[in-house]
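Throughout, read-outs are computed from the coordinates displayed, never taken from laboratory work. Nothing here was measured: the structure is a model prediction, and the numbers come from that model. Cβ atoms are built from the backbone, for glycine too; each structure is taken alone.
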Structure P
Amino acid sequence: MSYRVPVLAVLVGALVSSTALARPTVLENIPLKWSPTSTMAEMGPMDLSAADLAVKIQVEPLVDSRQNPTLIGQNTEKPDKPLSVTTSSDVTEFTSEHLKATLKAAGMSVVDSGGDVILMGELRQYFVAETNTYHGELALVLHLKNRAGKELWSGSVTGDAERFGRSYRADNYMEVLADTLLKAAHNLLTNPGFHDALEKH
């Protein structure tokens, strides 16, 4: 009998350990991190003119119109046991600041105040769906106005990104979220209507 108790304890301990290992750490209330794997240059030419670069663009904080402001992703590799990804960060603050930084890095004259034009809009989608790959999508509705408040241009701007990675990993979600924003910024800067509005402001 003295030999059976330790063996039973070992078996129970092994069972508990294997169960714990089988359960991934739930990605809840994780902070957003800017970690792109792509660059604007890799996405193709933007053909920015001297007139485009000379316009001072004031980027206002985006308004969040998503249904769940904290939800940024979901793993559905097991459809009957989906795993959500939520963040403790302010998503619109994150997207607004990195949109500004990305436009500035592309050569645009981005200012905090006193802009020749004002760029504002809504965040409609910012989400990574994970199945056998990570697929991210971002959707914005943007408005470009002059100092007097007259709308010069408006339109929908989207960005997407896809990559492989280990299952349900926070760093993979962060990389895809960053790459989708870069793609959206690239699509904005290659939008003919946006260019025309800048040059005619």
Structure Q
Amino acid sequence: MHAYLIVGTDSEELKSNSLKLAQKLGAKILEFPLNKIADTRELRNITKLSFNTPTAILINSIDEATEEAVNAFLKNLEEPPKNIFYILTASNLKSVLPTIISRCEIIKLIAGKGRGEDKNSERFLNISVGEKLALADKIKDREEAKIFVQNLIEVLHFNLLNSTETKLKMAVDLEVLIKTLNNLKSNGNVSLQLANMVISFE
């Protein structure tokens, strides 16, 4: 793999993990801004040069670059020169073009308080229907329910991108979660929406 996408919300953690990854690859870091299409052209001119030592080109906030710049940048990922790696960072995976995601190894960082939430969400997705209903029944507050469902969406979305298992079930469950979140935002009854969500899971 020659392209990596590190996803996280803490800028210091993103920087630290980018440096660690470059060290692991035995590459020096060359930080390069990619915001508009002119940046992509300049980057292509740089990578045409011959690199004698492994070099990791670090592009921060790929999720904030223009769509034109990202589309032009795809060629760099498809035809990497010798000794060139790409390390991209993003705070929101959903804002990154799927064509970029498909060409990168995804490394998702979980912030301190989110780590427990992700573990709880993962556990919820793997317990029995009865246990799911019992846990969902304890959530009465609308905002708490929305956060709960949003966490489930993020975990399932990550699993969908990274799993080698059959993805149809996960895709169907993801649709159920998104529908539930939209209904909660539209003031649907909290207990009823959560119960319907659990029963609708594949």
Structure R
Amino acid sequence: MDKKIIPAIIAKDQKELDEKLLKVIDYVDIVQLDVMDNIFVTNTSLLFDFLLKETNCHYEAHLMVEDPQDWIDKNIEKVDTVLVHFESNYDPEKIKDYVKKHGKRFGFVLNPETSVKKIEKYIDDIDQVLVMTVKPGFYGSPFLPDMVEKITKLRELKPGLDIEVDGGITDKTIGLVDRAGANMFVSGSYIVKSNNVEQSVNKLKQIVEI
């Protein structure tokens, strides 16, 4: 199973988005766009009519919003993968089918308090699951080691599933989630705020043996 290092981008406007994308796109295969509405989480990001740079990278949208369908309707053609929080306000079956009908990858996101059992019945119809290892909304939140057990359960439940982790992923924590069974590693501040992005990405790759 392929392992991927994925920088997470928070941006309030097009200028900030462009600057952060230029900083990371040469060193990774996937970029995560963090979308926040200041309702589901207390921060805002990518709520404007944004443009994405032409690149070989895939783009995935992590929707930390109360109404994911509205954002998807406006932006689905811009991204390759849509990740929605299971705790948001929508019909899981309908939104999953809508995204897949558009030829995009789809996954659920689980906040720290949300059990794997909540998504078990959908597990064979989705492409990935994103496990939050912090409370979502900001760069630099502290890693929650209790979430490691959730990763292990998901891997046992579906061995071929893409399991992504997001939150507090650094050179100190990535080995722990790798051993638990994750194969996609989202890192926000460790990569995006680094003075040497290439070096930071390579260090994480080295630890998980990419």
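Summary of computed values
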{"item": "If helix-only ellipticity at 222 nm (-39500 (n - 2.57) for each DSSP H run of 4 or more, over all residues; to 500) is computed and equals -18000, the structure in P, Q, R", "result": "Q"}
{"item": "If Rg/Rh (Cα atoms, Kirkwood Rh) is computed and equals 0.92, the structure in P, Q, R", "result": "R"}
{"item": "If distance in nm of label points 7 Å out along Cα→Cβ at positions 152 and 176 is computed and equals 3.6, the structure in P, Q, R", "result": "P"}
{"item": "Highest-scoring label, criterion being distance in nm of label points 7 Å out along Cα→Cβ at positions 88 and 192, among P, Q, R", "result": "P"}
{"item": "Percent of Cα pairs over 17 Å apart, for residues 104-143 alone - structure with the largest value, from P, Q, R", "result": "P"}
